[in-house]
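Enquirer: Structures given as structure tokens follow.
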Structure 1
Amino acid sequence: MTETTAVATPEAKHLDAVRSALGEVLSKDLSDATEEVRLFDELGLDSSSALELLITIEDILGVQFDAEELEMTHFETIGSLAAFVATEAGA
């Protein structure tokens, strides 16, 4: 019988970073927001707050995003943005 230990996955790290940055940018507590929450439709994100969000995520994770890699589909939901962040961060 093998024993497993719970370890924070890179996906959880990136989800937490996205939630934290969203909370900071939108001045809301989003710590319990699910991956399916829509950024523009449900949270009211707009183009200027989306830019601020990316900068905040970069600061939290210490990474830089390539603007040429960004697509609107990355901003559909918390989960889609976290997946983009994980890919760009090399997770």
Structure 2
Amino acid sequence: MSYQSRQLVRPTEGRVLAGVCAGIARYFGIDPLIVRIALVLFGFFIGSGILVYVLGWAFMPDQNGKRAALPILIAGIILSFSFFCYMLSLIFS
């Protein structure tokens, strides 16, 4: 796959939830399991893995070029922000 033909999209096959990890893995030519494990570790240790996933879900188009709806983005940001604040409170308490 050439550099110019690569597109960061959420595939319809090979997805577990929204296809964000599968899309990133296809873009970089790696196994989706590696991206999924990295996202879980990123979320567990840094606390913003959910936000990264929801933003990817909202901004990465699917193979048909459609993006997720705005309410998904808003709900994801609210939930992720509250989770991030909770993680900060655990760190600094």
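Enquirer: I have -0.86, -0.92, -1.09 for log10 I(q)/I(0) by the Debye sum over Cα atoms at q = 0.22, 0.23, 0.27 Å⁻¹, for residues 27-66 alone, calculated from one of the structures 1, 2. Which structure is it?
Expert: Working: 1: -0.86, -0.92, -1.09; 2: -0.80, -0.84, -0.97.
Source structure for this number: 1.
Enquirer: Figure out for me which of the structures 1, 2 the number -15500 belongs to, where helix-only ellipticity at 222 nm (-39500 (n - 2.57) for each DSSP H run of 4 or more, over all residues; to 500) was derived from the coordinates.
Expert: Values: 1: -15500; 2: -20000.
Of the options listed, only 1 reproduces it.
Enquirer: The value 26, 16, 9 for semi-axes √(5λ) of the Cα gyration tensor in Å was derived from one model only; which of 1, 2 is it? Don't skip to the end; give the middle numbers.
Expert: Values: 1: 23, 16, 12; 2: 26, 16, 9.
Of the options listed, only 2 reproduces it.
Enquirer: Which structure, out of 1, 2, was relative contact order in percent (Cα under 8 Å, 6 or more apart) derived from, given a value of 24? Intermediate values should be presented prior to the final figure.
Expert: Working: 1: 38; 2: 24.
The correct label is 2.
Throughout, read-outs are computed from the coordinates displayed, never taken from laboratory work. Everything quoted here is computed from the prediction, not taken from an experiment.
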